[in-house]
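Below: a set of structures, written as C-alpha cells.
What follows draws every value from the coordinates through simple rules; no lab data is involved. In this text the structure is predicted, and so the values were computed from the model without any measurement. Cβ atoms are built from the backbone, for glycine too; each structure is taken alone.
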Structure I
Amino acid sequence: MTDLTDSAGATAKSYAYDAYGTVLESPGTVDQPYSYTGRELDSETGLYYLRARYYDSMTGRFLEKDPLGFVGAGINTYMYVRNNPAKFADPKGLEPQPYVPYPYQFPNEMIGSGEYGSTVCKKNKVWYWIRPDILNDARDQRCGVVDCLTRHELVHVADVFAANPQVCQGAPDNAQVAPGSQQQGNQFEQRGRKIELDCLNEKLQNPPCGCEPRLWQRLVEVSVSLGKYK
C-alpha cells in the first residue's frame with residue numbers, strides 16, 4: 001500500500017518503503033495501522049503482523065519459524081520471501097506470493113480420499129497425500145504431472161493452516177482435514193487448481209520428449225474440473 005485517498009479522491013496519506021518494508025516516510029494526516037503488503041505495523045515494536053507470525057522489516061526476517069516448515073520457507077524457516085522482496089510478498093506469513101514451492105516431497109504414507117490427493121494431519125501438522133498410482137507413475141514423474149499436483153496440494157496445506165493454525169493439534173495421524181464450509185472448500189480448490197494449471201502450462205512451454213499428450217490431458221482434466229468449484 002503506497003497511498004490513501006479521501007472521499008474527494010485526494011491523497012490523504014502516502015508511504016515509501018525500502019525493499020523489505022521499512023517505512024522511509026509517510027507524509028499525511030491519516031492515522032491508521034495498515035501499510036506494507038496491506039498488513040498492520042505496530043508503531044511501538046516496529047513489527048508487522050502477517051497473521052501466522054510477526055515480521056521485522058529492519059532485519060528482513062520473521063521472529064518465529066515458518067509454521068509450514070520447509071514447505072513454505074525452504075531451508076531457512078525465518079527467511080522473508082526467499083530474500084527476494086522485489087518479486088514476492090508474504091501477507092499470510094506462510095509462503096511467498098506468487099507461490100513457487102521449493103522442491104520438497106512429504107512421505108506418502110497417509111490415507112486420503114480426495115480425487116487426486118488430500119490434506120491430512122501428520123504428527124500434529126498439516127501435511128498432504130497424493131494418490132499412489134499418480135505419485136509412483138514413472139511417466140507422470142518424468143513429465144512433471146506429479147510436480148504440478150504437488151504444487152496444487154501444497155497450496156491446500158497453506159490455505160488450511162492459514163484458516164486454522166491449530167487444526168491438526170491433537171488429531172490422529174492420517175486424519176483428513178475438511179474445509180470449514182462448502183464455500184471455503186470451493187475457494188481452496190479453485191486456488192489449488194489454478195496453481196496446477198499454471199504449472200502445466202509452464203511445462204508445456206518446453207515439454208520433455210513424449211510428454212506433451214499427457215500434459216495436455218491433465219490440463220484439460222483440471223480445466224474442466226474448475227467448473228465444479230464455483
Structure II
Amino acid sequence: MIIVKTASNAGAILNPVAFESMNIAGTTVTANFATVDSGDTPTRDSLVVNCTAGKEHAVANDLLQLIRSERTVTLDDVNDDFAGISDVTSLSVTLNGVPVVKRFHVIEPATSTLSAADSGAIVIVNDAVALKLPTPAVGLEYTFVLDAAMGGSGATITSTTDGSTAEELFFGSIDVANSALPVADKDVLTFAASTATEGDFIECKCVSSVITGNNPTWFVNGVGDATGAITVG
C-alpha cells in the first residue's frame with residue numbers, strides 16, 4: 001500500500017495493484033489508480049508528484065518502481081520524506097477524479113474541444129463540425145468515425161496546446177484510397193466535404209506531452225475509402 005500524508009491530519013491510501021497509468025506534464029508526474037466510488041461509478045484516484053525541473057523522467061521511473069514493488073510505503077509531504085525518491089518538491093492526491101473507461105464509449109459532439117474524460121471514445125463525426133483535441137497528456141486516445149457520408153461542409157480535427165490554440169503536433173500515416181498519406185508536423189485533419197464516406201476513420205493517440213510545434217505528440221492513423229476523402233494541413 002502507498003500511504004500518502006499531505007497534512008498532519010490528512011492524506012490517503014492508494015492500492016498499487018490498481019495502478020493504471022502515468023503521465024508527465026511540465027514538472028509534474030501523475031500516477032493514476034483505477035477505483036470505484038460509492039455510486040459504483042468507475043473513477044480514477046491520482047497521485048500528483050511535483051519535482052525539480054529536468055528530473056521528471058527520473059522521478060517517474062523511481063515512482064513506477066516503487067508502485068510495482070507493491071511494498072507498504074509512506075510518502076510524507078509534511079516532513080519531505082518520499083520513500084527514497086529524490087528531487088520531489090511536493091505531492092497531492094485527487095480522489096474519484098477523471099472517470100475510467102473500461103472498454104470504449106461513444107460520443108457525438110457538436111463543435112467543441114474534447115476533454116480528457118472523453119479519452120477512449122469512438123467519436124461520431126458529423127458534417128460541419130470542428131473538433132479540437134485537449135491539452136496533450138500521454139495515454140489520451142480518440143477514434144473519429146463517420147457513420148454516414150460527409151455532407152457539403154466537411155469536418156476537422158485540430159491538435160492544440162491547450163484545447164484552444166492550434167499547434168502542429170500530428171504525425172503518422174493515413175491510408176487514403178489504398179495509398180499512404182504521410183502526416184508530419186500537421187495540425188489539422190479533415191474529412192473532406194462530399195468525399196469522405198461512411199466508415200472512414202481517424203485514430204489519434206497521444207504519445208508525448210510536449211506542446212512545441214512540429215513535435216511528434218499525437219500519433220495518427222486511419223482509412224479513407226475514396227481519393228481525397230481525408231486531407232492533412
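Given a value of 11.5 for Kirkwood radius over Cα pairs in Å, for residues 164-203 alone, calculated from one of I, II, which structure does it belong to? Show your work: numbers first, answer last.
Working: I: 12.1; II: 11.5.
Matching structure: II.
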If helix-only ellipticity at 222 nm (-39500 (n - 2.57) for each DSSP H run of 4 or more, over all residues; to 500) is calculated from each of I, II, which structure is the one that comes out at -9500?
I
Please state which of the structures I, II yields 59, 42, 34 when Cα extents along the principal axes in Å is computed from it.
I
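Say we calculate mean count of other Cβ atoms within 10 Å over residues 116-123 for every structure; which of I, II gives the highest result? Please list the in-between numbers first.
Values: I: 21.0; II: 18.2.
When mean count of other Cβ atoms within 10 Å over residues 116-123 is computed for each of I, II, structure I gives the biggest number.
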The value 6.1 for distance in nm of label points 7 Å out along Cα→Cβ at positions 44 and 220, derived from one of I, II, belongs to structure I
